[in-house]
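The data blocks that follow each hold one structure.
Throughout, read-outs are computed from the coordinates displayed, never taken from laboratory work. All values reported here derive from a predicted model rather than from experimental measurement.
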Structure I
Amino acid sequence: MEKIVFASNNEHKLQEVRSKLSAFYDIISLKDIGCYDDIPETSDTFVGNAEIKALWVLEKYGYDCFADDSGIEIEALDNRPGVYSARYAGEDCSFDDNNAKVLKELQAKVNRNAKFSTTICLKLKGETHFFIGDVKGQIVSEYQGDKGFGYDPIFVPDGYDESFAQMTIVEKNKISHRALAIDKMLSFLKK
């Protein structure tokens with residue numbers, strides 16, 4: 001089976017990606033190639049950060065790879081946290097810290113519209129390709145569920161009554177932003 005590096009050591013992301021791609025590719029993590037670098041994410045866009053990570057692996061380790069950058073954009077917060085989603089409450093914050101900050105900032109807001117977005121940058125055979133997945137939904141006022149990670153407990157996708165944190169990985173992988181971007185990449189890779 002052909003191997004491809006996913007420029008991540010995030011176990012949650014690796015699990016999601018492997019569940020979608022493992023029938024077609026052997027997904028290798030950064031740890032698997034000996035990369036423990038703290039890859040800088042200095043762009044103010046998901047596209048820019050995804051490309052920075054993919055290029056880092058290609059240039060420093062010589063592997064074709066793909067990288068993602070994901071985040072949540074909340075209308076009432078002027079689309080924050082955006083690219084700062086992972087560290088919205090500070091550099092060494094937890095998922096709970098980020099969720100608590102969002103819920104506090106939304107307390108007096110009526111508009112709860114939000115969008116999870118993922119951009120994947122694929123560096124393959126000297127070419128660069130981008131795949132984007134978005135899912136719209138609402139930020140709820142309190143935690144719902146204990147599965148998933150990040151903002152999953154406070155995000156309910158449009159058309160559903162459950163948060164991402166109440167869904168099984170199989171259910172989430174049918175509709176999540178990352179799943180949509182991966183599906184687009186997989187369709188491209190199958191050509």
Structure II
Amino acid sequence: MVTTILADDHVLVRQGLRSFLINAGVAVLGEASDGHEAIKLVRELMPDVAILDLNMPRLNGVDAAKEILNSPENVSKVILLTMYSEQHYVIAALSAGIHGYVLKNRAANTLLDAIQEVRLGHTYLSPDISRSVMDTIRTRGETDPELLSVRERQVLQLVAEGMSTKAIAELLSISAKTAESHRTRIMQKLGIHDTAGLVMYAIRKGIIQP
């Protein structure tokens with residue numbers, strides 16, 4: 001039996017997914033409401049597949065996937081389940097190393113297919129987006145280089161969500177000085193000098209939603 005964990009900040013969505021998967025013979029080992037909780041669950045439970053929402057508070061699905069997949073102990077595949085079909089979201093997810101990208105409006109028809117495909121080591125994209133995205137990747141040759149590190153993207157999301165330096169430090173288990181250093185480096189790398197500018201950048205990059 002395939003084992004999974006679910007991460008979505010909407011309880012009703014998680015409940016619906018859990019029922020759907022269990023009825024289809026897929027085990028759900030645990031649930032999370034944000035990316036940090038998802039990372040913790042994957043490390044503790046080591047599911048075959050982690051199904052993550054793209055837009056979550058505190059840590060979005062793309063950056064949670066990066067941390068999960070970059071762990072040397074990780075054995076889980078990652079599927080992003082989202083309502084966003086725009087190419088820049090899909091390309092960012094593929095750049096992070098995700099194995100599947102499923103649109104929520106087609107989840108009932110495609111999620112089980114995605115789980116089976118990624119378990120076999122394949123990459124699965126919802127049919128509505130696969131052709132246009134792959135054409136874009138071929139045209140570009142490669143995705144845009146990422147200016148920020150994984151940790152800096154995490155800090156950027158938290159700053160853009162209005163968290164204080166102290167709160168960010170506590171959440172990420174780092175010192176306030178380190179959190180402030182991350183913020184300073186982010187501004188330097190991006191050439192942005194105020195919080196409003198960071199918020200706008202985070203929205204443009206799909207790190208948070210407006």
Structure III
Amino acid sequence: MKTLLSTLLLFALVVAPLTGCGKSVTRIASDSTTDLSGNWNDTDSRLVAEEMLNTCLTGPWYQEKSKNGRPIIVIGKISNLTDDHNVNVNTFINDIQRVLLNSGKVRFVANSEERQQLRQEINDQKGNATDETAKERGQETGADIMLTGTINAITDQSGGERVRFYQIDLLLTDLQSHEKLWIGNKKIKKLIEKSAWKP
């Protein structure tokens with residue numbers, strides 16, 4: 001009897017941690033629309049990038065700048081001016097680049113931070129890589145246009161309801177003339193019930 005009790009106790013100790021206090025995790029499609037807290041999330045990043053940049057590529061600026069081939073774009077600063085720390089600017093930038101590159105209508109060059117890493121790699125190749133494979137300094141492709149932007153947010157709340165408003169502004173500027181070529185704007189408004197508020 002003691003052996004049976006010892007076995008059951010051991011079984012309970014092993015199985016209990018695996019059951020996880022009633023929590024369960026379900027995998028869902030990475031491109032599914034989810035909104036648990038009302039804050040900025042991956043769905044916002046993806047949908048905003050797709051909508052804004054598809055509109056961008058149909059603007060009159062593109063007809064003018066594409067006469068001599070696909071315009072070359074560099075991503076400048078996109079600032080999160082909200083108090084929402086869930087806004088991952090790097091993910092948003094990657095979504096922007098994905099939409100633009102997959103369109104086949106523009107070309108991209110590395111941003112300033114990436115260029116520093118690339119230049120360091122070229123310097124490291126000197127004296128370490130073979131002459132046939134070492135890359136030369138001064139052979140970079142210059143960008144024609146810089147894309148910059150901001151993400152702003154306003155929260156309004158009364159009683160058991162809260163409204164979260166996001167405004168995303170993107171700007172294309174000609175690097176040679178500093179002429180503003182396109183300004184895009186997207187607004188998102190979310191009504192959040194009190195049960196979904198963060199503690």
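For this structure, a couple of remarks:
- Highest-scoring entry among I, II, III, by relative contact order in percent (Cα under 8 Å, 6 or more apart), is III.
- When volume of the Cα convex hull per residue in Å³ is calculated for each of structures I, II, III, structure III comes out greatest.
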